[in-house]
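Participant: Structures for review follow.
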Structure P
């Protein structure tokens with residue numbers, strides 16, 4: 001495992017509205033609260049935590065992660081169901097990729113049942129609300145450790 005592993009946590013559209021947008025689905029924690037959870041769960045690993053509403057920016061950040069990250073966690077939000085560009089960018093990575101969703105897309109509207117991101121992910125965590133980020137960071141650290 002790298003001396004200080006770097007985990008990039010990328011968040012897609014509308015996640016900047018956590019805490020106020022459909023709290024019955026996404027909970028009341030804000031994105032800042034979730035970032036603090038990730039830093040705590042990382043236990044000294046470097047966490048690069050970002051959010052954007054723009055698909056191309058996510059692609060740029062994924063490409064950047066190719067050079068500087070040891071693992072990538074992505075909550076693609078709605079882009080998971082629509083973006084071949086994200087899938088293609090993720091397929092260029094040789095690091096662990098964890099797809100994350102606060103809710104469980106399989107229990108929601110039919111258009112949410114398919115994710116383009118899943119086919120490029122090492123694993124998927126869904127339906128655990130903000131605690132899913134804790135699980136994703138732990139999975140990333142375990143994957144980094146197992147890769148040596």
Structure Q
């Protein structure tokens with residue numbers, strides 16, 4: 001089955017020195033979302049965390065020899081579904097970012113692990129047991 005995604009915007013980190021994972025990143029930058037989606041950002045607030053799904057657009061095509069990989073910070077190979085490598089069967093990444101600002105369709109964030117121009121596929125709320133999200137009834 002073929003699945004097609006369309007970018008909703010692009011990532012713009014403040015540096016080219018990008019950490020390997022959002023959990024070890026203090027890199028700030030912006031997510032510039034296509035203006036047609038500005039209204040969908042209405043409830044994005046400073047201080048909240050958001051889940052950003054993105055495309056590893058610079059990763060080489062996946063091949064069977066990449067089913068096990070040795071990350072640079074590990075001593076042995078791991079199955080690709082056990083690591084955060086950008087070299088995956090579907091080149092989709094996920095980061096949880098802190099919202100620093102929002103001005104119309106531009107979201108200032110911290111915790112970036114995306115390179116310049118990374119295509120953004122989706123933004124979702126970060127949900128944990130303490131999240132105060134609307135109920136299903138409120139969402140209708």
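Participant: Using mean count of other Cβ atoms within 10 Å over residues 61-68 as the calculated read-out, with 10.6 as its value, let me know the right label among P, Q. Mind showing how you got there, number by number?
Facilitator: On the way: P: 15.4; Q: 10.6.
Derived from the structure labelled Q.
Participant: On to the next question. Using the calculated result 39 for relative contact order in percent (Cα under 8 Å, 6 or more apart), pick out the matching structure from P, Q. If you can, show how the numbers build up before the last one.
Facilitator: Details: P: 29; Q: 39.
Only one of P, Q returns 39 for relative contact order in percent (Cα under 8 Å, 6 or more apart), namely Q.
Participant: Let me ask another. I have -500 for helix-only ellipticity at 222 nm (-39500 (n - 2.57) for each DSSP H run of 4 or more, over all residues; to 500), calculated from one of the structures P, Q. Which structure is it?
Facilitator: On the way: P: -11000; Q: -500.
Value -500 for helix-only ellipticity at 222 nm (-39500 (n - 2.57) for each DSSP H run of 4 or more, over all residues; to 500) corresponds to Q out of P, Q.
Participant: Can you tell which of P, Q yields 22, 18, 14 when semi-axes √(5λ) of the Cα gyration tensor in Å is derived from it? Walk me through the intermediate numbers first.
Facilitator: Numbers: P: 22, 18, 14; Q: 28, 17, 16.
Only structure P yields this read-out.
Participant: Starting from the value 13, 36, 28, 19, 4: which structure in P, Q was P(r) over Cα pairs in 10 Å bins from 0, in percent, for residues 21-84 alone calculated from?
Facilitator: Working: P: 17, 46, 34, 4; Q: 13, 36, 28, 19, 4.
Structure of origin is Q.
Participant: Out of P, Q, which structure matches 2.6 when distance in nm of label points 7 Å out along Cα→Cβ at positions 29 and 125 is calculated?
Facilitator: The structure behind it is Q.
Participant: Oh, and also: A value of 16.9 was computed for mean count of other Cβ atoms within 10 Å over residues 5-12; which of P, Q is the source structure? Display every interim value, and only then the final one.
Facilitator: Working: P: 23.4; Q: 16.9.
Derived from Q, not from the others.
Since every read-out is calculated from the coordinates, none of them should be taken as a lab result. What you see is a predicted model, and the numbers here were worked out from it, not measured in a lab. Cβ atoms are built from the backbone, for glycine too; each structure is taken alone.
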